[in-house]
1. Assuming -13500 is helix-only ellipticity at 222 nm (-39500 (n - 2.57) for each DSSP H run of 4 or more, over all residues; to 500) as calculated from a single structure, say which of P, Q, R it is.
2. Any idea which of P, Q, R comes out highest on percent of Cα pairs over 33 Å apart?
Structure P
Amino acid sequence: MSKFHVNNLLSQFSTEELIAILDSITDAIFIDDEFGNAMWINKACEDLYKVTRDEVIGKSIFSLEAEGIFSPSVARLVMDQQKEVSIIHKNKDGKRIMSTGIPIFGKSGKIKKVISTSRDITELVSLKNKLEDMQTDLEVLKSREKIYSGDIIANSTAMVNVLLLAERLSSLDSTVLITGESGSGKGIIAKLIHESGNRRDCPFVKINCGAIPDNLLESELFGYESGSFTGSRKEGKKGLFEVAQNGTIFLDEIAELPLNLQVKILQVIQEKEIQRVGGVTNIPVNVRIISATNRDLSKRVKDGLFREDLYYRLNVVPIQIPPLRERPEDIIPLIKLFLQKHNQKLNETKVIDPRTMLVLLKYPWPGNVRELENIIERLVITTKNNTILPENLPSYIFESTRAPGDIDIPHVTDLNKALNEAEMHILNSAAAKYQTTRQIAKALGVSQPTIVRKLRKHHIHASDS
């Protein structure tokens, strides 16, 4: 629109009408003269900055900044930079404000006026932050999808952290020590690190250091030359370190390794070469070493049963796998996974009764994931009917969960209702044991907001401090 048409349009309105129009605009409008003195503000500006026109008009932008009404003043920035400026700042109430200052230049090229507009973007910023949080959650979910394989389930925060650490380590060659109770999945994590890394196309060789007699273990690890001992092959034999060339060797139950072989493993790590039993030639090996144990290696070092220098060489990056009882969120997904797996394997269509699911949730699983899978396979095989009932469970599982105060839901047939009852029971037990929602959240492996929400849902009281 030309300047003539604009002037013609404005001439049709009185000053009062123009002020009424500007006051009807929801964005705050602030007009300063060429000296930085306030000329006029609209009603929205009064509301946004908690001021009146009488308090503002005639004052300089520097005075208004000093009073904390603007921090900073976008008009001052416009005058300093001689151009349009946009900023995000806060008002007295702490609300986030987006302000844009536009200079109006005279014929001489100097600023005649500055028109500033502002709007409250607090809710917009909040929505933006929520969106970023959702995007972060999506990235985590993508990471989970990327690194889940086989029998790995991670609904719990603790197990997700294990998997994310394993994924980061997969691209490195650092030695890794995986610790955790028997049956917790140490071997699965070791294989995951190998299969996600640069050595995935080369061998993954596993050896259980506690399952092979001491007198045979050395030749298994390092191989032997022809005629090294009675009964040996005439042509000799490669050891597992040679078999694993360019790949990964997984030393399971490393705590059971005899002291004399601990020295040899240390030499392999330091010198990257081995010598076969009965041999004199050093053979270069390029392998990644991952070890695992369910023992306290630091205690075995103190007891003189494990070399301290080897312990520190193996424990460059430790991964601690939590026992299944400390990550109850993983139990139901694991049950579903194993039920589907063994139904398919045995050509069955068995389902688990909700009451049975509750018993399985309450059982402490001392044998961890391995015990859980074995029980599910056993139930699929031994249950005659299509539905697995509590009475089909091994007696030691059923009886171990029948403690005073435990819930009993004999008539529930809906899984969601049964799980709701189980959740309430777990939360009641945790609230009785721990003092605050932070402690409960830590014990159950979930966030504090999740615990607060679930406690409200079940009308359970706990301190938020």
Structure Q
Amino acid sequence: MNLPLVLVVVYTVGLTAFGIWIGRRVKGASDFFVAGRSLTWPLVGGTVLAANIGAGTTVGAAGLAYRDGISAWWWNGSAGLGTLVLAFWVGPRLWALASSRGYFTLGDYLEDRYSGTIRGLVAILLAVGTLAILAGQLIAGAAVLEVIAGLPKWQGVAIGGVAMTLYFTAGGLLSSAWVNAVQLVVLVAGFLIAMPMALSSAGGLGAIAAAPGVPVTYFDPLYSAGAFSGWTMFLLLAPGFVVSPGLVQKAFGAESVRAVRIGLGAAGVAQLAFSFLPVLLGMAARIHNPDLTNPNLVLPTVMMTALPVWIGALGLAAIFSAEVSTCDAILFMLSTSASKDLYQRFVNPSAPPDLVLRVARIAAVAGGMLGMFMAIQLSTVADALRIFYSLLIATLFVPVVGGLVFPRATSREALAGIAFGIGTLLAVYFGTDRTGWWDPGTWGLIGSAVGFGLMMVFRRKT
């Protein structure tokens, strides 16, 4: 009997049933979109942490650590640092506006602060990136099932995709918050048990340092091979976690500003503490499995080959849990934006709440299907995540933060920031080899800031 496969399947079915059961408590759009603004700080922190620890911060970080070593810590570290900025500065200010003005989505803030044009433009641009990051989570989940049972990629994608689509569609943020609490316990327990055992069986850090082919920079925390490696990941990832619509909208579900600060702050600190677990597992894989070529398979392979069966099964369930928990956060971002920022704002402004809720659920199902299709087309987790974070910081970071910092900023500044950001991103993407320091997302962020600033200076002069 394939024990890891049985455990993962039973676990997935149980989570899906639990999410659907919680979904019975959803009585209207407010419950679906912001959980009735009733989430206590442990639920806020748990659902945000579960969303943050996904394909990138587990499978992606382990695959990068297999190649680069300890500097892959920056993947999780950047996420944790960005979440702390959201916790103590951006999140409380946005929550206060959301509570007093009835925001359900970040798009509500963009329209109230700038215009409906900015809201719609950002929603359309981020839809592409959102599907890409959803695909990345499904690719990682499929890698787990490939290692466990030899399932082809499309079957693994379908299993993970159907599970998260079912329970999220039933209950939205309310289901996600409670399901994520369960997932987080399994996730953290699995990694805490698996890491020291895998590291010990590899002979410890000394054996890893002495292994053939290990580069001299393997234990340098400040090493970077260029874009999307080492400390440079901070430039791409941290801004995305400050303004991610999925995380901001989870914060909107908090019961108070205090719940936002403590919940998001706890999530950021916990992610910093978690950051070394997948990295050390990826480094241990250099001893256990020195010939791996697919970075997606590093983490699930070391769980299967370096640990006792029961422990490996728990670790694999933890990885699968991480991917599914992030998938529902992405579906949340996609469905709420499609229903509120596009449908209700531009297609049917007089739509009653029940109709908006129905459209959100339809968008969740459609998004799940499109994400599964894209996951089959893309090759690695890192490929998918770079698309999302590049679009996110090139279009959203400067308008959101600029709107909070500069009271006189108007839709012209926001539009210039978006236009310069996307223009610079595309120029770097198609005009360079995208190696070394030519990262499209980082340059897109710089271009967005320049466009926003130039327009502000020009308006003041005229």
Structure R
Amino acid sequence: MTEVASLTAVDNTAKIDFSQDALAFVKTQAHDAGLTEVRESGLAAFESLPFPTRKTEEWKYTSLNALTKQNFNQAAQNFDLEDASDLYVIDELDAYRVVFINGAFVAELSDDITVPGIEFTPFSQANDAQRAIITTHIGNIAETRRNLFTALNNAAVEEGVLLHVAKNVQLDKPIQIVNIVSQQPQPCTAFSRCLLVLESLAQATVIEQFVSTAQTQNVLLNQTTEIQIGDGAKLNHYRLHTEDESSLHFGGVYVDLNRDSQFESYQVALGGKIKRFDVLVNHNQPGSHCEMKGVYLPKNDQHIDIHSYIEHISANCTTDETYRGIMADRAKAVFNGRIHIHPDAQKSFANLSNKNLLLSNKAQINSKPELEIYADDVKCAHGVTVAQLDDQACFYLQSRGISRPEAEIMLSFAFINELLESIPLPAMRKKLRPLLAQQFSADEALTQHILDEDSGVHSGDEQA
């Protein structure tokens, strides 16, 4: 008994001070002088933020204890390129591709994009004009006061990718940005950065894809995307998280919308050991539109936390936000959606919907939709539902000769299928359908109906 107590005491004293180690880690890295200002700002913001606990409102339902048990504040080492493409290939998708492994740009797996009006380059290869665009925009949109991991990303920013689309230019095909993490000899952190700048009346489709090798992961991926959308410009943005369930991922997307600009977002995320994703959209000028659709599917002991912040700063702007989650086994999910209507944002239209399906009595969802309105001529709505599978619907399918397990899978998939079918890219829909079917069952015989696009599996509104 004495020996056990002694071991416990040693374990308690061995806790890692994540914040102090992170500061020491980023300060000792060799940095390019061109991004000194944003790094210094990030360091100041990170030092001012306490390490989140369960008493921190923004992190109330997400424990970060795993970060205090091992020292992740070390640089990633070598990686193996063998068969890396198998992790991220999307059949029938014709796209420009750029690949990062553990935060490092991999030229061998990336395309050389030479299209008039398009500048697409890793930060490390940027020329003087591209460097000027990077220094003008980077760090100006990413908000650090609520998330210390975004502040840390600013403090460590070095490598990343710039996409700059000139005025009136429309990309002829999507750009696929792949972030791969691979198992390392010791716990470590990989930083990734993406800066998208669309000038007025430009149009682009960007796919951010996050994958990992099949081994148990010990890399903490800290990723930030900043997006500047000019007057009348439009961005279709996809974010696909399919890392191993042992992954640690802290990411954020920060968007500035200008006059009559449009941001359409599609997010699909499997769970991880800890997966936290923040999205902030600023309606800075009249006429802008934001449409966000997301699906999250944690299972086993996975955890996923999504926080969205929509700031209606100017008048005559619209937001339509829809997220659906399915939690299985002992999985936990957090959804916090906040829409803030500022005093000058008259004639705003905003709608937030979050629907959740629990497939187990041990699964959890903590959902908190918020509306904060300071203007009187607006039309806003928000709602959340949490439900289980409908026994009557299951019985109906069973009465047609479908087994109970297959009926449950069909109804679960129908719950999210409406959002999947709304994705404009056919190749993406074809990629996601079997991928998500595997989340419900590894037995192909049970998922054959939902893999058949003509099976009649459509909307699942009746479930919640």
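1. P
2. Biggest value here belongs to P.
Every number here is computed from the coordinates shown, using simple stated rules; none is lab data. Because the structure is a prediction, the values reported are computed rather than measured.
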